[in-house]
Each structure stands twice: as C-alpha cells, then as structure tokens.
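**Student:** In structure tokens below, several structures.
Only the coordinates and a few stated rules stand behind these numbers; no lab work does. The structure displayed is predicted, hence computed values, not measured ones. Cβ atoms are built from the backbone, for glycine too; each structure is taken alone.
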Structure 1
Amino acid sequence: MKQLITLILILMETQTLSAQGKNLDKTSQTVLEVVLYKIKTESVENFENIKTSVRKLISEYPGFVSWKSLSSVKEDRLVLDLVEWKSLDYATNAATKVENDVRFIPFMNTTEEIRFMDHFVSPEAVISEIDESYYVAHETPTILETPKMNILSIEGQSSPESELFLKSIQTLYEVFHHIKSQNTEEEDQFVLRPLEAFWWVESELPFEEVPREEWFWKLLLPIPDSVSEKNMVNAKSPLSDSFRIDQLKIETLPAGEAVQIMHVGSYEAEAPTIEKLMDFVKDNDLSIEGSHHEIYLDDPNVTLVDQLKTILRYSVE
C-alpha cells in the first residue's frame, strides 16, 4: 500500500505540472480514479483484449481524460488502473453508467477481487524556485542560459526499455517524495518537475551505431537548494529495500550556455531533430560540451507517440 500511495502522489503532482504548462484554470482540477484489483486465473489469457475494448468505451464517456494501467511486479494478476477525469462529477457519473452498461459485463467477470478504490485530486499548482522558461523550447533551435541547479540523480548503463532503467526511475521518484515529506516548512518549493536524462556512450562509434544496451544514462529530478545529504540519508532509511537505493545522490548542475530544440514524436525518431540542432551549432561557431540532454515534458504511457514533446539540449561553448 505504501508503494500505491507514492504512485498516487507522483501522478497527482505530474497532473499539476501538466495543468501549469497548458495554462489551465486551477479551479478546473482533474480527478484521478484509482482502482487496485486482481483478475481471475481463467481470465488472464483474454484480459488484455477485453480491457482494450473497455478502454475504448470509457474514452467515449463525457469528462474522460486518460487511462493508465499497471501490473504488479511482485504479485501475479494484480492490476492498478488510474483513470483521469475532468471533475469528480464526471468520475462518479461514469461509475454509475458502468454499473448499468451491459457492455462492461465481460470486464467485470474477469475480476476476482477489488482491493482498493478511491478518487484523488491534486493540490493547487505552486511555483518553485526554477524559472518556468527552463521548460520552454521551440521546433527551431535557440540558445539559452541554463541556471545552476541542485538535482537528485541515479546513473546506469542499459537500454531505455530495460528493467534497470525503469526501476531506477521508480526509485528516483520514491526518494524525491520522502525528502519532500521531511521538509514540510519548504513544501512550496517541492514541485515535481519533468524527468530529465543525460545520455552518452563510451565508444568511438557514433551514438546511433552503439547497441542500446551499451548506452549510459543519468536520470535526474531538480530539487531545492536547501536539500542536504542528511535529508538524503533520512529519506533512504525507510526505503532500504528499494531498487538501487544506494546509487542515488545529490549533485549540482553548473550554470552555462546551451542550445536546445523541441522534438515532437517518438524518442526513436530524434535523429532529424538532432541534425537540425547540430547544423545550428555549426552555423553559430559553437562547440558541444557534455552529453546529450533530454527533458521529458509528456508521459509516454498516456500521450500518443507522435505527440510526445521532448526538449533536446546540449551545453555549448
């Protein structure tokens, strides 16, 4: 249950950030419907097909925003559904309709038990000490000054679809929220910002020719300057069993000049966008310093691949 609450907090704050980026009215906060359930053994084979058809039905209901479904890594047949609605009224009205809609009977029959169900709203958006312009980019290259920034980070070597990479992201978020819970007096500074990553290879071959499992990465989340190593130690203590918890650290990214561009679409289709950025670097007599830097403005689990927005950035001299 502790992991469930952590996940809910992560998603609620991500929703808040999304609303900021879209300039939504704070009074129109969305609601997250959380359902934890176990499916019957005999339903496993056909469950994904049934859920796909149900997802389509739900998406046609008024007020529907998104649906994210997760499977437990520890317990077979345990599923967590996170359905976002424009308001609590839309969510409760949808629940009533589902109960009386015979098209949902096949889905209901797959359920062995419901362990948890509730609705959550995110707190009002607040501004942290990071200038919002840090997260603004365009589809044409630009030069910017990046600020000095404290970060919570974890490094590794693997493909981005590997278990090592995905579980490291989870650990990063868990520690972030535990540090936040220890600093209630400065809670207004603890806004969950988009996930960022540095990517590099240690090979003479071009990046795109190196096998994905040989890629190096550093995942990071910005944190307030007031966060100390003591905060880190205290946050790690109750999470001693978490994946690679000992690999997390606090670092400081120096201020400096950088070039950037907005990439829209699949992560695997970044090459033409990067080429455009490299042409800009050359035309302006700049030189690349450091690793390829990505800032993920959208969640690939809920955003269509061709609509994913990622800031591509490089430090320059």
Structure 2
Amino acid sequence: MLERLHAAAARRERIRQQGTDALRLCDGAADGLPDLEIDDFAGRWLVRTRMHREFPAPLLEANPAGSIYWKPLGEKAPARRVAGPAQGEPFLVRENHLRYWIDFTGGYEQGLFLDQRENRSRLRQMAGGKTALNTFAYTCAFGVALAASGARVTNLDLSRSSLDWGRRNFEANALDLAAHDFIYGDCFDWMKRLQRQERRFDMVILDPPTFSRDRRGRVFQIERDLPALVTLALSLLERDGALFVSTNLRKLRTAHFQRIVKGALPGSTGWRWEDGRLPPDFTGEQYLKSALITLGGGGQRKRGPSRGASRGRDGFFPVPARYLGYRFQLSKFLQA
C-alpha cells in the first residue's frame, strides 16, 4: 500500500508546483488502491474508504507529521480524526495561488470541491472585466476565481452560513466585498426575479446539487429539472455570454447530460460547446459532467427553449409553475 501511495504522490508533484496544496492524492483503483481515496488539504489528509470497516493502519506511517481524518464513503457525518493534531478550526489552502478556507468539522463537505479545479481555472481565464452570476454558490469558490480575474460576481445560495464562508474566502484573497453581491435565497425565485428586472450577466455558473428537497418534501432531480435551470440561465445572459453547467451525479451518463443541456439551448446554431474536465489528479472514474457554452459565433441568439415555446405577456419565456415553489438546499448538504 505505501509503495503505491508514494508513487501516486510523486505523479502529482507537478500540481503542487502550480500554487496548489489541495489535491486528490490517491484516487482509488487508478492508483492501484481500489478501496482508497485521499484528499490532501495542505498536509492534512481526508481519507475515504469504500470497504474497510476499520481505518487502514499503514496510512499512519505515510503522513506521520500531519493530521489524518477518516470518513467511510457514504457517511454524512463529519470525518473522524485518527492521527495528528486536531483540526478544530478552519484553515487555509491554496489552489492556483488563490486561498480558500477549509473546515474538517463543517459537516458533510469541507468547503472546497477539488474536482472543479480545472473548471475554475478555465473560467478565471475568461472572466476579466465581466459580470457573473454564481448560482448554487456554496462557499463561493467559483466566485473567488472569477473575482480574482476582475469579474464583478453575484453569488446566490440558500445557506447563510455558506455565504458567510464565501465572504471569508473573498477576504482571504483581498477581494473587495463591496464590489460583489452575496444573495441569500432560492435559486429559481431569484433567477426569475433577476429576469423580471431584465438583469443580464456575461457569465452564469450553474452547478446544482445532485439531491435536494423543497419545504414540502419534493425532490429535485437533475434529469427532470436541469432543463428549466438552463432555460432561466439563458434568459439572464448577455447576447455573447457564457454558461457553465455541471453535475457530479454519477449515474447520469455524459451523453445523457449533453442531451439534457443541448435540448434546452436555442436551436442548433449560435452557440459553441466546450467540455469541462476533471483535474489530472482525479485519475479514476470520470464522473463529473460539465460544459462551457458560449453564445454567439455566427448564429442568431434566441432566449429560452428551442422547441416551439411562446413568450408570456412580460416578454419572457414562462417557467413551468411546478418549478416556482422550490426551496432548494443550495449548499451541497451543509446545514444553514
């Protein structure tokens, strides 16, 4: 086990040389350790195991000076400390020279989705001087990346604690909070409100949770509800804007994801599709589906759905009533 783990770490050394100390150190079978995932947060390890009911003891030798926390895959409880100093307080990590707060005691997630590193970097490259709507913002990691490039960002989430976390992430990177917005509220409601106000953005980030319930217990489903989200997002884009859409729903195949998103786009022309990708340290299952859709490029841009929809009296494509009552938990299972 240790020999394979050392080899996996060596293959990722180049990532550390790029201003990053938060990465996937071991990604299961692709690294010869099918039962093991290790995320390294600046020397503090979060270990996930699939089959082991007990912590794999050899790992204690692999990180003798650092903290090791363990969470069997599927458990929603906070990770348990098995070695090293307790991480009772949030701490900072680096990603592409940006800083983010991590909290091992924060519940189901730790504050930063490492599998979106490449996508954050790609969006950061194109965000300079633009306006961006970051929906399902969680701790505003996408927002930080965009703002660091000079974008003015509106972050939207239903968890006040997540938005407070996001503000601290902005402050950790010396980003002026007054230049950006942090909106607490339901995603569908606020996107409809912004639509009525005729607000437009150069970029919209759409990374919804894989599972959510409204206050009446209705379940949010990517396959069913993503088209409505894409339609709303399109109505908020400038004519040559860019939409980023992503989901980590493992059971959803890439081809199906593409059909869902493309089915909500305006016709077959007038936009350009670019597949997102997992970072190189995620060598196992390619579960993340993501796309960057840029409008313009030779076609007449339409707002809203492409198949025979008619505009309502306010000039906008109507959103089905069943979507308007949602109260999503937009914080990726983090308690508000």
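**Student:** Matching task: 1.00 is the computed value of FRET efficiency 1/(1 + (r/R0)^6) of positions 30 and 286 (r between Cβ atoms, R0 = 30 Å, to 0.05). Pick the structure from 1, 2.
**Tutor:** 2
**Student:** 20.6 is what came out when mean count of other Cβ atoms within 10 Å over residues 174-181 was calculated for one structure; which of 1, 2 is it?
**Tutor:** 1
**Student:** Work out which structure the value 0.40 belongs to, where FRET efficiency 1/(1 + (r/R0)^6) of positions 102 and 222 (r between Cβ atoms, R0 = 25 Å, to 0.05) was derived from one of 1, 2. Kindly include the intermediate steps, with their values, before the conclusion.
**Tutor:** Working: 1: 0.00; 2: 0.40.
It was calculated from structure 2.
**Student:** Next question. Among the shown structures 1, 2, from which was the value 41 of percent of Cα pairs over 14 Å apart, for residues 46-85 alone calculated? It would help to have the intermediate numbers written out before the result.
**Tutor:** Details: 1: 52; 2: 41.
Only structure 2 yields this read-out.
**Student:** One of 1, 2 was used to calculate helix-only ellipticity at 222 nm (-39500 (n - 2.57) for each DSSP H run of 4 or more, over all residues; to 500), giving -7000; which?
**Tutor:** Structure of origin is 2.
**Student:** If you don't mind, another one. Say we calculate Kirkwood radius over Cα pairs in Å for every structure; which of 1, 2 gives the highest result?
**Tutor:** Largest one: structure 1.
**Student:** While we're on this one: To test your reading of the models, identify which of 1, 2 gives 0.9 for distance in nm of label points 7 Å out along Cα→Cβ at positions 142 and 262 when calculated.
**Tutor:** Computed on structure 1.
**Student:** Given structures 1, 2, which gives the highest value for relative contact order in percent (Cα under 8 Å, 6 or more apart)?
**Tutor:** 1
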